[in-house]
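**Q** Below, each structure is written out as structure tokens.
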Structure P
Amino acid sequence: MLRMSFMDHLAELRTRLLRMVFGIILVAVACLSFSKPLWDLVQQPAAEALKAVGRPPELAFTSPMEAFNIIWFKLPLMCAVFLASPWVLYQIWGFISPGLYRRERRWAAPFIIISAGLFILGGCFAYFVVFRYGLTFLLSIGTTNNLLPMVTISEYFDLFVNVMLGVGLVFELPVLIFFLTLLRILSPAFLLRHSRYAILAIVILAAIITPTPDVFNLMLFAAPMVLLFYIGIFASYLLVLNRENRRFPWKIFGMTVLVVLLLLGGITWLAITKYGYHLVPKWPFLLR
């Protein structure tokens, strides 16, 4: 990597970018076969939000090509971005890995798996929690002021994509912190020392990304981001321990996590069997 000229770097970057684009296009073509069920999933939050404000669960379109462009072009492309994320991340790692030490290249598989997993997890969090609450809040503002909501398919899909991709990228925060530590730009001690500034920046970023101005939805964004920030610090601390040939007490840590999970599982089981709660595919996931 160090012996490559600037033009060689550009040629390598172009090759990696073309591979990313071709991978996304191939997955998008495969997603075309599932456009109808995919659209049913995308439309579900809108249907629930419209029902909640007393309106028919239908979206409008104002031009003959609008529905076709959304359902048969933009939607498969958006799904391909999430499904092809492991391939995209593999190409990113392939571009940067020659500049790393040999022992640091062992992080390739964890980097790809964790990064793709966090990106998809962020999309799921946006779909099942943030977007539903935000959309219901936005529609309820108009209906309480005697306004009739006429949501077009394009406006709805644009908001849906912005929230899904925005939250998905935000969930990459631990990977970003780990990568900066890998390049020796940041350290766990520095991050902990300046964590209050990081939390302030997270709240400001959450206020910008949040589709609604209420505090509740702001916290739905900010709380996971703060948690992800500290997960990133923990990951960078593990990296520093590995560099210094020190061992982390995984046995004690694993037992602690297991006890916490068992307690949460026990509370959930008790709520379902004794108090009449049931699981639902949206926040707060347990309802009477």
Structure Q
Amino acid sequence: MASKPVITLIGAGNLATALALALRQAGYRIDEIVSRPGSLARARRLARRVQARAVTSSNARLTADIIWFCVNDDGIGASAGEYAPVTGWEGKIGLHSSGALGSDELRPLKRRGAAVASVHPMMTFVAGKAAGMNGVAFAIEGDAAAVKAAGTIAENLGGHPFQIGKENKVLYHAIGGFCSPLVIALLTLGERVARQAKVPQAELRRVMQPILQRTVENYVNNGAAASFSGPIYRGDVETIRKHLAALKRVPQARAAYIALAQAAVESLPVKNRKQLERILWK
């Protein structure tokens, strides 16, 4: 553990919890978990798990080698400005984990001598579900020293670090939207359609889970084109017409169906493409 840099985390939310546990397991020492007073109880629980100090901004010492900001995107710049006067930053590294924002958010620390980088793990973090970092991609950009340190940490966590241009981060972050929260939104629409179809509430996830899991497995193992199936793939025009007619009972789901079907016709192997275009774009 002595050969690895000491890390302090700013924040005690879902991301900070996942990082703290993964870092500790990988042999890093967590010095402080810094939180707002209203979140101090949560910070203390996390600090006990990783043998760190739970502190607020008023008594944080920030003596660690790496200060990692795990706060909401809107608060990163303000937090950097708040903590910049607290300690000397020469030789330190400042990191944040926003997927959409670049390392420039930490410019108050850079002005005081820190090397800074953004380090975003492409993973979903929800309360009560610890997410490991093994196999997770980490998109990194920033100063060379901070990028190198962040890449080493990602590798030690079992992740896959890669560099990204700060000008591409917003689009990169949107990938995560398609992979997780928008998938949940889509499944929520599926549940609404299922209820219209009189599928019992207790059966919803039991009906949806096997096909969902197999679809994700097929995509991961074989890619999109080889995993695409169903009536659009087969070019079953009349079935698609029936879907569109029935989905008028759930207008929001119908709109999503049309948008996704159009994307499929444009990007994936389908039969009867011209006929599908006529009914989906009319």
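**Q** Suppose distance in nm of label points 7 Å out along Cα→Cβ at positions 68 and 116 works out to 3.4; of P, Q, which structure was it derived from?
**A** Numbers: P: 3.4; Q: 1.9.
Corresponding structure: P.
**Q** Comparing FRET efficiency 1/(1 + (r/R0)^6) of positions 92 and 148 (r between Cβ atoms, R0 = 35 Å, to 0.05) across P, Q, which structure shows the greatest value? If you can, show how the numbers build up before the last one.
**A** Details: P: 0.15; Q: 1.00.
Between P, Q, the highest calculated value is found for Q.
**Q** Ok, one more. In terms of mean count of other Cβ atoms within 10 Å over residues 84-91, which of structures P, Q is highest? If you can, show how the numbers build up before the last one.
**A** Values: P: 20.1; Q: 14.5.
Largest value of mean count of other Cβ atoms within 10 Å over residues 84-91: P.
**Q** For Rg/Rh (Cα atoms, Kirkwood Rh), which of P, Q scores largest? Please list the in-between numbers first.
**A** Values: P: 1.01; Q: 1.08.
Sorting by Rg/Rh (Cα atoms, Kirkwood Rh) in descending order puts Q first.
**Q** To continue, here is another question. Out of P, Q, which structure matches 1.9 when distance in nm of label points 7 Å out along Cα→Cβ at positions 44 and 60 is calculated? Walk me through the numbers before you get to the answer.
**A** On the way: P: 2.7; Q: 1.9.
Source structure: Q.
**Q** Of the structures P, Q, report the one carrying the highest value of relative contact order in percent (Cα under 8 Å, 6 or more apart). Intermediate values should be presented prior to the final figure.
**A** Working: P: 18; Q: 11.
Comparing P, Q, the top value of relative contact order in percent (Cα under 8 Å, 6 or more apart) belongs to P.
**Q** Using the calculated result -15000 for helix-only ellipticity at 222 nm (-39500 (n - 2.57) for each DSSP H run of 4 or more, over all residues; to 500), pick out the matching structure from P, Q.
**A** On the way: P: -23500; Q: -15000.
Going label by label, the one that fits is Q.
**Q** Mean count of other Cβ atoms within 10 Å over residues 20-27 computed as 18.1: which structure among P, Q? If you can, show how the numbers build up before the last one.
**A** On the way: P: 15.6; Q: 18.1.
Computed on structure Q.
Values quoted throughout were computed directly from the atomic coordinates according to the rules given, and no laboratory measurement underlies them. Please read all numbers here as calculations on a predicted model, not as lab measurements. Cβ atoms are built from the backbone, for glycine too; each structure is taken alone.
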